[in-house]
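Before anything else, here is the set of structures, which you'll find just below.
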Structure 1
Amino acid sequence: MSDPVVVALNADIVSYSRLMADDAQHTATALRKVRTVVADEIAAGGGSLLNFVGDNFMAVFNRPEQAVRTAITITNVVAVENASIAEYLRLRFRMGIDMGPVHIDKDGSHLGDALNIAARIQSIAQPGGLSISGEVFRALDEPSFRFRSNGMQRLKNIPEQVHVYDFADLPAEGDTAPNPKRPLSLGTPSVAVLPMHIASDADSLKPIAAFLLSDVVSGLINLRNLDVVDVTTSGGHVGETEQAPPNVRYMLLSGILQAGSRIRLWAQIRDVLTQSVLWVGKWDCSDDGFFDISDALATDIVRAFEIELIVGEPARVYQELGNPEAIAKVYEGWYNLTAGTRNGWNRANELFRELRADAPTNAVGPVLYAFTQWMGARDGLVNDRAEAFEEARANAQHGLDLGDNTGLSAMILAAVELEGGDADAALEGIAKAKILRPTCDLTWAMEGSIRRYLGQWEQAVVLIDQAMDLSPVNKPWYPTVLASSYYVGQKFEEAAAVAEEVLEHQPKNIEALLVLAASQSHLGLDRRAQATGALIVDRFPDADTSQWLLSNPYQDDEFVDRWRHDLESAGLLSI
């Protein structure tokens, strides 16, 4: 007789030793209450409590949904108990779930890998959180439970890597995974503006520093797509160990130094995680001339944030225009274009058409207009795709004729060549673009997109990673191509995980939704796939999924056939 398959739930109280050291009597009393809750809820959920030793318990269930619902219920009941208790005395569980065959001895002891793996998954779960194995995730197939992939994990004393998923709807605290996945950086960047470093004891410099930073803070607050934390009021001097507030990714550091009748000002943008310096600026003035440079200093710093954290490499190029009105149109157009909405695209198209007419001998206008036409055709925002692609081609070529050295014209021409089915010409065009602008994230992303359509998914992943490394805050297009590349490479769990992360930031990204539905279908998560398919129909009632599939220039019918089969299984291709 074969060993039965069970679902194992392992849980451990977070910081139990510290809790006992802080207040042993209170912790012991709270633990007795928790033991009763655990026993009652496991029994109500159809499970069996194998043991509760110290601060750890193990339970088994027949079905994954029983284990997951019980874990959620226990966590929520404990959270209610914690509401009236001081933070430092609260009991919280980490929980892990796996499933598989176990051997049951005559004395009722359970032996098997599922119990060990559940315990190892519990050890990397977030405090207050629940994590499950890929085996459980696939068997669960319950759309009402939201999980996020934590990637393949190496667990202690477990020979094979295990795909781990974190339950998304528990009040977990912090990320304790030993191998955190690479962030997609799709959120709004956050910056802390720290007090200005005053390199002297002169009290006369303090009001100057406060005045200058107030202009900078005002300019940054008015930026779109940037969260600003103003801590400049914490003092007039910052020492050598500058600290940003928690959950802030970037810092603006600045300083002022007086030597005789001259004043030197400096500023830098620093990445808190890597401690790398992204940008440095310096300004000089007389001791009575700081009012004269205040506007220039604030403008330079605000523009640096737009270049380094929001718009990226194109902003660095178009800064060379030297025409404030034209630069304003470039920035407003770019913000609208990358918003991912039809209204945003229409506004960007209008602005870049004006820019092209205002400066007919400058390459910037036709190049940006070409890029907008290409994006509109690619994302289905235009009435006539063929006409939009031709507009993109003509304007990109015009930009080249006018001396465009950004690489964007060559990239657009390559994209249009790919739409026409000529992958070799597309790759040749991308090679030219990389020569012109090797640090442009768009160029690397475009080559990744091309490689995906050629079936060279591993190269595509590397190229998209490079594009994201070059762009502190990524356009949702990049990770969407990454998800699609994983799907092409039959890495369906990775494809679904990336697509879900994109959708958290851009819920109406139809390509990410299609990748998610197709991946879920291929993984056998039929209920999830059907739910995602229904969501697509609800959000895009006029969408033509068959036309979307035909518009993707895959060079091998194998990929098209796979897409078709998986999307049909998700209830699509008939819409």
Structure 2
Amino acid sequence: MANPPNDNRKTTDVTKQQQPQATPFLNRRGLLGAAAATGALWCAKGARATTEGEIFPVVETANGRLRGLMSGGIAVFKGMHYGADTSGANRFMPPVPVARWAGVRDATAYGNYAPQMPADRRRAYADLIMYDLQPGGMGEDCLVMNIWTPSASPSGRGQRPVMVHLHGGGYYAGSGNSPQFDGEMLARFGDAVVVTLNHRLGAFGFLDLSALGDARMAPSGAVGMLDIVAALGWIRENIAAFGGDPSRVLVFGQSGGGLKTSVLMAMPSARGLFHRAGVMSGSGLRVTPQEASRQATDAFVATLGLGKDPVARLQALPMQTLLAAQVTMENADRAKGEAPRAFSPALDGVAIARHPFDPDAPALSAEVPMIVGTTLDERAYRRIDFSASEADLLKFAEARVGADARRLVAMYRDEDPAASPYVLQARIDTDMTFRRAAEVQAARKSAAGAAPAYAYLWKIPSPAYGGRYGAPHGTDIGPSLHDIRNGLNGPSAESVRLADQLAGAWVAFAATGDPNNPRTPQWPAYTAARRGTLVFEGDSSRTRAQDDPRQAFRTYWAAR
């Protein structure tokens, strides 16, 4: 939907940028787009004719030509294949390059997203986060990407930074097709090329068949990550045709997107394909040991009743049969209120040669700077006990720290006397899990010394349902993409200002490797001595850098 006039989305400095003009779409392989139109459309006397190429820009890639669609000055290309169909003989195998085609392929509609089970939308949070509102069909031919790019380079500018956003949903759900990850707003705001992509998930992307006797299957426990590497390789080869700079590629994402970014930092095949990394609420320190991944495979094979030598049958079974078996295993985790964990990247010693950030930051990506962030109340997304009492809060704490529960609850209550017991439960759980992992990751990256790490803490509560969630998991996604339409943020002048700040930092980081920009206060690099963190709190005027902002809680949990 087109933006209404005067909707105040852009701040003053953004509107001063030269706006895209109706010019041909120029790329390194030749002049296409407007020049491809053989004639102008009929129009009234004195009116300017619109050419076909001004509506449907055409770009030439190494595989063939693609036709996109203009949207508010941004050229949008959707559903572009970076790899071949992964069904049949290609199932569980490393990605295969897509074959070159003749003519012009349409790229105006989303492609398939990976086989998965949608979230239960009877929970309000599932609709607020929008992970599962995904256009496009579900299928194994899902190695596709979407690109948003300004239609014409401003005079005197070089190629634009590239912002590759990896979707959330753990390793089992989500896609780059979701409205939550639409890249048009960020491309326009940041004068950047924005990319989202789909890759294999769950058993289709991480079923470790390495112990079943077929050498071709050795990397099967990591093919979902190898898909992302293949996409980054496609970007390196082709992104200049879309106005992007292949030497300035940021990979970032929230939750599962942060986990995948963490893993990429330790993958030999990904080295040199990206130059900055961002982890939002998904600091992955370790991947699944191969023994555990093989045990999950044994359970999967048993669920299907395949017996011995199952590889050929696994490749022949319908997608629906495999997905049903996967969900059978995942439901055990869902019953405990956890995200499904049965299938995730395996430490195979080849595709993933080491744990991403354990025992230290990987030397492989030492030169890549990082941003690591969390929200204050991440774990609210897993809780529905909104009417919890102080007694419930104490019982919750006792289950985690035993006899020290009263002291722990007093610490959290003293910090935030107005918080509900529900929110404090989520905050305790967050400090134990998400935040502890993020602090370790930032500290280990900083200690490596070759490139800086930057940390942020998002404390702005979501207005959804009267603020009952606090600042939950995902409430920083929209602002990071300069898109505050989703249910966790909501359109308001203050939301736009906060989006200016967070998206402005990501754009600056993509462009230079440093998030400092005119919209935010000075943001220091994270060090063990000071633990400098950019804190978003209250409103945009209160955003500030703070040393070790949750020191008492950090030291408490680090000691346990």
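For the read-out helix-only ellipticity at 222 nm (-39500 (n - 2.57) for each DSSP H run of 4 or more, over all residues; to 500), a value of -9000 was computed from one structure; give its label from 1, 2. Spell out each step's value before the answer.
On the way: 1: -16000; 2: -9000.
Corresponding structure: 2.
Using distance in nm of label points 7 Å out along Cα→Cβ at positions 63 and 95 as the calculated read-out, with 0.9 as its value, let me know the right label among 1, 2. Mind dumping the intermediate values first?
Working: 1: 1.7; 2: 0.9.
This figure was derived from 2.
Given structures 1, 2, which gives the highest value for mean count of other Cβ atoms within 10 Å over residues 215-222?
Numbers: 1: 16.8; 2: 20.9.
When mean count of other Cβ atoms within 10 Å over residues 215-222 is calculated for 1, 2, structure 2 comes out on top.
If distance in nm of label points 7 Å out along Cα→Cβ at positions 111 and 495 comes out at 4.2 when worked out from the coordinates, which of 1, 2 was used?
Considering all the candidates, the number was obtained from 1.
Computing semi-axes √(5λ) of the Cα gyration tensor in Å gives 37, 31, 22 for which of 1, 2?
On the way: 1: 48, 37, 17; 2: 37, 31, 22.
Computed on structure 2.
Match the computed value 15.5 of mean count of other Cβ atoms within 10 Å over residues 103-110 to one of the structures 1, 2, and report its label.
Details: 1: 10.0; 2: 15.5.
Structure of origin is 2.
Which structure, out of 1, 2, was distance in nm of label points 7 Å out along Cα→Cβ at positions 71 and 135 calculated from, if the result is 0.6? Walk me through the numbers on the way to the answer.
Details: 1: 1.4; 2: 0.6.
The value was obtained from structure 2.
If distance in nm of label points 7 Å out along Cα→Cβ at positions 335 and 479 is calculated from each of 1, 2, which structure is the one that comes out at 2.3?
Working: 1: 2.3; 2: 4.0.
Structure of origin is 1.
By the measure relative contact order in percent (Cα under 8 Å, 6 or more apart), tell me the structure among 1, 2 with the highest figure. Spell out each step's value before the answer.
Numbers: 1: 8; 2: 12.
Between 1, 2, the highest calculated value is found for 2.
Laboratory data are not the source of any read-out in this text; all were calculated from the coordinates shown. Because the structure is a prediction, the values reported are computed rather than measured. Cβ atoms are built from the backbone, for glycine too; each structure is taken alone.
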